Structure 1
Amino acid sequence: MKQGYIPKDDRKTILFLADDMRLPSGIGTMTRELVVGNAHRYNFVQVGGAINHPDVGKIIDMSDDINKEIGITDASVLIYPYNGYGDQDLVRLLIERHNASAIIHFTDPRYWIWLYQMAAEIRQRIPIFYYHIWDDLPAPHYNKPYYQSCDLLMGISKQSDNIARLVLGEGNYVNLDINNTPSEIIAKPIPKTCFIPHGINTKYFYPLDRKDPKVVNMRKQLFGEADPEFVLFYNNRNIRRKMTSDAILAFKMFHDKMVESGYKDDVRFILHTQTMDENGTDLTAVIDAICPEIADKIMITDTRLSSEDLNTLYSCCDTVINIASNEGWGLSSTEALMTGRTLINNVTGGLQDQCRFEDEDGNWIEFDENFASNHGGKYTKHGIWVKPVFPAGINLQGSIPTPYIFDDRCNVRDVAKAIWYWYNMSPEDRKKCGDAGREWATGNEAGFTAQRMADRAYEMMERVLAVWTPPKRFHLYNTEEETIKNKNKKSGVSISYE
């Protein structure tokens, strides 16, 4: 029996609001792993969001599939497909129908304003948990009402976790029932915030030897009779913040130097993305304009792949690149770590976590109000599996709903140098670096595995559920004092180049 198993009738029911767990998006993938990893301890009801969802009006029972995957017989996992992420009436219905014990929601808080508008109503019955994402500084104090509407914020990155702490300030604690809570807990209140990084399922993502038949066959499909000595891999959406065109330009610069230096022209760049996206650009036009002479070296595929085939594709490549200017986490980098690949990461958001920058004492860096990001280059010592690229420009942008956020932009010349770094390393040494990355990622310090993510989430949710009590229906504030406090808030702005 799976460790920690609770019989179906004794489990709490969690209402999960996110991308449909059957979808290949990052949100959908992580939702599925959180559900799969905890389906022996909770019953789940999901509002499965999508754009123009084909299954609207149906109820999808995933219980048998989950039973087979985790080896139990009584999983209870239902999906209510929905166009968008849900609405107030549906949430009320599902809480009542399934006697939910808590709500978890996931992704940008802008999608959940309708949920926060009914938070006072919901939280008279059950707590609201948030698997929290925020890409960059300055600390978004405009999100404070949203964070205050939640009883637990599980940050997907160290930066996301610190941002929630900065915004909540003195309000970063779980609401307790003073009359029914042990004195030792009251004396040391439970923080609302914690760090629970994304985790990859090691059942599906693991290193394959270059001589493995699956790798040999896929490389033949990709390259024909050629056997390139170095393959760069990009696995992200073709959207503006992912900087897809910059990755192509950097590859061209790298290729130009390689040819000028007299090296054998035996490299490829594979992009697993959409050739054209309204939120990004037309990559065919980009290639035709800036590097038509090496168009045959650049391959774009948008074929939806199974986990097994995607794992094989990673193992066909040498180095994985993610230079997004904003990135909450960066799943392709974590998948690369699990498959033993080396990395090129922009130092931003959750990507910097995967570099394992060290402080003066050799510890994995931590963030606080005085040091809230390493994008300014305070610490430069990092894991051997990555060649980080520090942003050359940290620009403040925004919109009306999101008034300010940094955009961390790499210089393409620095990215080209990072590609050159991995290209010049022998395959044997690259493998040693990649193996070290996997060892760290699966170890106790990082723990970037799906089950570790699920276990951490379960531990924190149970900790809150054990002591949580509904908040008062209203509070009285001295508005003059609140104004003074807000003026004195620190935003975690840290852009000095030391």
Structure 2
Amino acid sequence: MNCVDYLFDTTSSLHKELVLGTQEKISYQTAYNISQGIARYLTKKIGQGNNILLISHNSPFFIISYLGILKSGNICIPIDPAIEQNSLNFILNKTKAIIGFISSLALKKLVVPIELFSETNINSILSNEDDDAEIINEFNGDQIAEIIFTSGSTAKPKGVMITHNNIIANTESIIQYLELKEHDKILVVMPFYYCYGLSLLHTHLRVGAQLVLNNNFIFLASTIKNLNDYQCTGFAGVPSHFQILLRKTNLFRNTAFPSLRYVTQAGGKLHNVFIKEFTEAFPYIRFYTMYGQTEATARISYLPPQKLNDKLGSIGKGIPGVEIKVVDTKGKVVEPGKLGEIIVRGENIMAGYYDDPMESSKTIRNGWLYTGDLATIDNEGYVFIEARKKEIVKVGGKRVSLKEIEEVINTIPGVIDCTIEYVEDSILGEAIKATIITSDHINYINEDSILQFCGTKLSRHKIPSIIKIDKNLTISSTGKKIKGKFS
């Protein structure tokens, strides 16, 4: 089944708005009709199975282009509009994409030497497409729907191949545990080129719910205003979103959100202190801690809000249809409390990495996705992530968890974020470096106060020897913090 048919199964004729906003709106019926027109055009022009770029901020243009590409049986490659030209060239050369749907804003900074459509000329598709052209409806759900390129900060980006069946399975699971209904409205601050953002589009489109697009989370006042003006029932964020909301100013804490039913957090570990602060400030809002990877379409596990107090720090258990194990280096399930690697199995697991069978075979073994995340599991089956393999280092021959140090420093009132890194130092040889972001109104945090506090909470070999303090947290367009960049 084509995932677009699944997403529009009961909503294609709705006159209700899919996207809400002061500037750009689009109804379900309009989104369906235009995406079908794009699909007919592409099917007649290039057939199926071709790679097509999509570069745009969150907008109706992104949505109709994305759905049209998928419905046509071609493969969508969603890309960050802020991508550097060299990275884009790498993706172009690797995928041999032949057509691109690119926003006019992105076109101002990027050179893309293929046939392009933007907001300004997409109408030419609709005016020239043949209404009698057939869209192929006999469809294998195991066909690739999209290729999402992972971050290339430490290596060349890898293209994660997601099938139509992957999208359908993950969407169905998320809807089930979040209990999403047609009356729900979510404030979207996550970009759609990121799997977390796409999951919001998929799930809300499927149930007939609504999206409020906010591409300027950094303006906290407008973000908070959007939540109440549009009576949003849901909000989804990565750790930095919640850290900034809770500690950058007091505005968020001092605002009531009568419509907000739930929030979800994924995209990395949010330290327990922030979860406690949120649930204490807003006890009536359900807080879902979630865990996922692009290689698993989006979601892998979740912790039910009613378990938050008992299992604080846990990523929960597998979402419906997903099995999780924690195994040792030989693939044997570890005993409760013992450290191992998380592996997962389900219909949401990727088809593999694009044009990289060797890396695919390393990551998917006997149907199990090896995540690279280290964790323990308790005797009730709840999983607790300790760190990624690269976040456990040796200092003076002793194992140190970088996340453990971050957790301690983040408990200091006025600290928005702490990033711990293991670095080489010309004097010390090896050192633990702490980059600490504080609230605008805080002046009492300095290197001495950090060292004094750490001395009461950490063993000597875990105390940072290099400390940098700043006011501004630099985050990417996905909301994730950018290490090493501060003012």
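Among 1, 2, considering only distance in nm of label points 7 Å out along Cα→Cβ at positions 208 and 304, which has the greatest calculated value? The partial results should precede the final answer.
Numbers: 1: 2.1; 2: 2.8.
Once distance in nm of label points 7 Å out along Cα→Cβ at positions 208 and 304 is worked out for each structure, 2 has the highest.
If you work out mean count of other Cβ atoms within 10 Å over residues 80-87 for 1, 2, which one comes out largest? Present the calculation step by step, with values, prior to reporting the outcome.
Values: 1: 17.6; 2: 14.9.
Going through 1, 2 one by one, mean count of other Cβ atoms within 10 Å over residues 80-87 peaks for structure 1.
To test your reading of the models, identify which of 1, 2 gives 3.1 for distance in nm of label points 7 Å out along Cα→Cβ at positions 16 and 48 when calculated. Walk me through the numbers before you get to the answer.
Working: 1: 1.1; 2: 3.1.
This value belongs to structure 2.
Match the computed value 4.0 of distance in nm of label points 7 Å out along Cα→Cβ at positions 96 and 424 to one of the structures 1, 2, and report its label.
Details: 1: 6.8; 2: 4.0.
Of the options listed, only 2 reproduces it.
Looking just at distance in nm of label points 7 Å out along Cα→Cβ at positions 64 and 456, which of the labels 1, 2 belongs to the structure with the highest value?
Going through 1, 2 one by one, distance in nm of label points 7 Å out along Cα→Cβ at positions 64 and 456 peaks for structure 2.
Between structures 1, 2, where is distance in nm of label points 7 Å out along Cα→Cβ at positions 384 and 400 highest? Working shown, then result.
Working: 1: 5.4; 2: 2.2.
The structure with the largest value is 1.
For structures 1, 2, calculate relative contact order in percent (Cα under 8 Å, 6 or more apart) and state which one comes out highest. Please list the in-between numbers first.
Values: 1: 16; 2: 11.
Between 1, 2, the highest calculated value is found for 1.
Every number here is computed from the coordinates shown, using simple stated rules; none is lab data. From a predicted model like this one, the values you see are computed outputs, not experimental measurements. Cβ atoms are built from the backbone, for glycine too; each structure is taken alone.
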